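Trainee: Input: structures, listed below.
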Structure 1
């Protein structure tokens with residue numbers, strides 16, 4: 001997971017969140033601020049989330065078995081999906097409940113310097129964690145926008161940590177605003193409103209993460225750039241004359257399955273075809289190193305067969321087909 005899983009970002013976020021969670025609970029004990037309690041639970045949930053991401057990365061490294069012949073790469077997707085559920089149920093729903101209770105039964109914040117001091121400290125610590133996540137993500141992001149990176153990243157850890165850290169920073173600002181208004185006006189309702197805003201923020205982030213990780217769990221194809229490289233690597237113009245149709249599937253963030261039906265000449269010998277397939281597989285792995293499982297089926301090109309493949313790709317509810325056309 002060290003290459004694209006963002007282990008450094010996860011560890012940085014985990015260390016920051018554990019320290020911040022402890023300080024928030026201390027501040028809540030002294031001040032009675034519901035925003036501090038919600039933020040403390042938020043940081044505790046984030047710490048659990050980062051621990052889950054580390055566990056998922058470790059489990060994904062297990063060797064393939066007869067029962068799981070393609071390995072355990074998708075463990076990382078499963079644990080990332082669990083993170084989104086925990087963020088929603090533990091962080092978001094608790095904050096919404098606590099905010100409602102505080103609005104219903106407001107009370108004045110005591111020892112205001114505790115929550116204010118802790119929130120300032122937490123903003124500084126989260127900023128360092130967020131900076132680390134951004135730095136690690138930029139290595140993989142390239143020229144993509146942040147929205148494109150979050151939506152299309154095949155390694156789930158960095159988008160999860162990025163959104164968690166962003167949510168934590170915005171949540172801290174909301175908490176500081178709620179506490180500040182409660183202190184200025186002397187009305188504890190503002191503390192509850194800040195807490196509800198934190199809950200809504202966490203729920204929205206959890207929904208985005210759930211949608212993206214669900215897509216990864218279902219199985220996504222290779223990106224457009226990788227697909228183009230694979231297509232160029234398969235055809236040699238001699239024995240392999242074209243691609244009849246092709247499918248790609250991520251078995252994990254760093255493991256890609258490629259299955260293609262390729263056109264060969266009708267008078268090629270079995271030896272020539274086998275040699276050409278071996279050479280094509282080598283070219284694919286050189287062009288796209290994560291393409292580790294490759295199945296190439298030789299066939300005589302037929303327009304009707306190519307059309308069938310294209311039809312299957314276009315049919316709603318049909319088999320997933322990232323690429324299926326005549327070349």
Structure 2
């Protein structure tokens with residue numbers, strides 16, 4: 001047993017948080033002893049979360065036509081990726097049909113995700129009405145990712161019963177300008193802070209395999225911890241032809257498991273949601289994500305790439321003795337939604 005990994009794991013299990021220096025030591029130790037890292041990451045997962053796993057599906061409420069230049073994204077109008085450059089907005093009926101299908105398949109959490117930098121107030125009001133129906137008529141935990149919103153817009157989502165807002169950092173502050181130039185890292189940080197101030201749960205993480213260094217991965221983890229993010233989507237690059245990253249090499253499965261496990265040590269009480277790139281990159285090791293510390297998955301298709309069927313994922317969870325659970329607003333979130341600090345209704 002690697003004593004460095006064991007000692008750091010025991011500190012986390014006792015309620016301590018790793019320092020950046022300790023995270024570097026953990027990374028170095030894991031390069032030769034990945035199995036030990038995975039063993040202890042699994043112990044941390046079980047300690048804080050038991051065998052419960054959040055499962056969610058998403059629908060692209062608006063697809064394509066994005067004027068931003070994220071280097072990995074098929075939806076940008078700046079790249080020839082074979083996707084129609086005219087934004088496609090789903091109707092209420094199409095979104096509700098997707099939600100009904102998710103509900104039928106046993107998925108308890110449903111997200112609506114929009115391409116583009118932001119949404120108009122009129123479009124937000126339409127989505128707020130839909131959120132009420134998804135919650136009250138379908139019994140789903142409702143999440144949204146609509147780009148950069150104002151404090152007041154975030155407050156409106158919280159009032160409507162939206163449980164969680166998704167807005168990824170994507171990578172570290174250092175590496176961000178290499179991936180995105182049409183908006184800033186601070187834009188993303190402010191959006192996350194606005195969501196939290198409105199009483200929304202925050203789903204914020206990033207994408208790995210986009211040319212970042214090991215230190216960038218650690219830096220993003222500590223920034224997410226500083227921001228108090230409670231759910232961390234972990235995406236792994238699926239290179240899209242036509243994007244600047246089309247020739248990037250995909251990560252190896254064991255490297256992905258190492259990244260997940262490191263995040264479990266650094267963010268012991270945050271849900272780690274393995275999302276985009278899971279099928280392509282992990283292949284036969286998909287079920288190992290839970291042993292590495294994962295506590296949440298995105299099931300079904302992603303935005304522009306195919307995922308794995310909900311039926312297959314639910315069977316995987318049953319086979320592993322894991323229980324899918326729904327999103328719920330905590331008492332604190334409910335209180336914040338009514339009187340969010342710093343937000344004027």
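Please treat every number below as a calculation from the coordinates, not as lab data. Because the structure is a prediction, the values reported are computed rather than measured. Cβ atoms are built from the backbone, for glycine too; each structure is taken alone.
Trainee: If semi-axes √(5λ) of the Cα gyration tensor in Å is computed to be 52, 18, 15, which of 1, 2 is the source? Can you show the working numbers first?
Mentor: Details: 1: 52, 18, 15; 2: 30, 23, 21.
Of the options listed, only 1 reproduces it.
Trainee: Computing helix-only ellipticity at 222 nm (-39500 (n - 2.57) for each DSSP H run of 4 or more, over all residues; to 500) gives -13000 for which of 1, 2? Walk me through the intermediate numbers first.
Mentor: On the way: 1: -22000; 2: -13000.
Only one of 1, 2 returns -13000 for helix-only ellipticity at 222 nm (-39500 (n - 2.57) for each DSSP H run of 4 or more, over all residues; to 500), namely 2.
Trainee: For which of 1, 2 does distance in nm of label points 7 Å out along Cα→Cβ at positions 27 and 83, calculated from the coordinates, equal 2.4? Walk me through the numbers before you get to the answer.
Mentor: Values: 1: 2.4; 2: 3.0.
It was calculated from structure 1.
Trainee: Right, next: Can you spot which of 1, 2 the value 1.20 was calculated from, given it is Rg/Rh (Cα atoms, Kirkwood Rh), for residues 11-66 alone? Show your work: numbers first, answer last.
Mentor: Values: 1: 1.25; 2: 1.20.
Computed on structure 2.
Trainee: To which of 1, 2 does the computed value 23 (relative contact order in percent (Cα under 8 Å, 6 or more apart)) belong?
Mentor: 2
Trainee: Out of 1, 2, which has the highest value for mean count of other Cβ atoms within 10 Å over residues 155-162?
Mentor: 1
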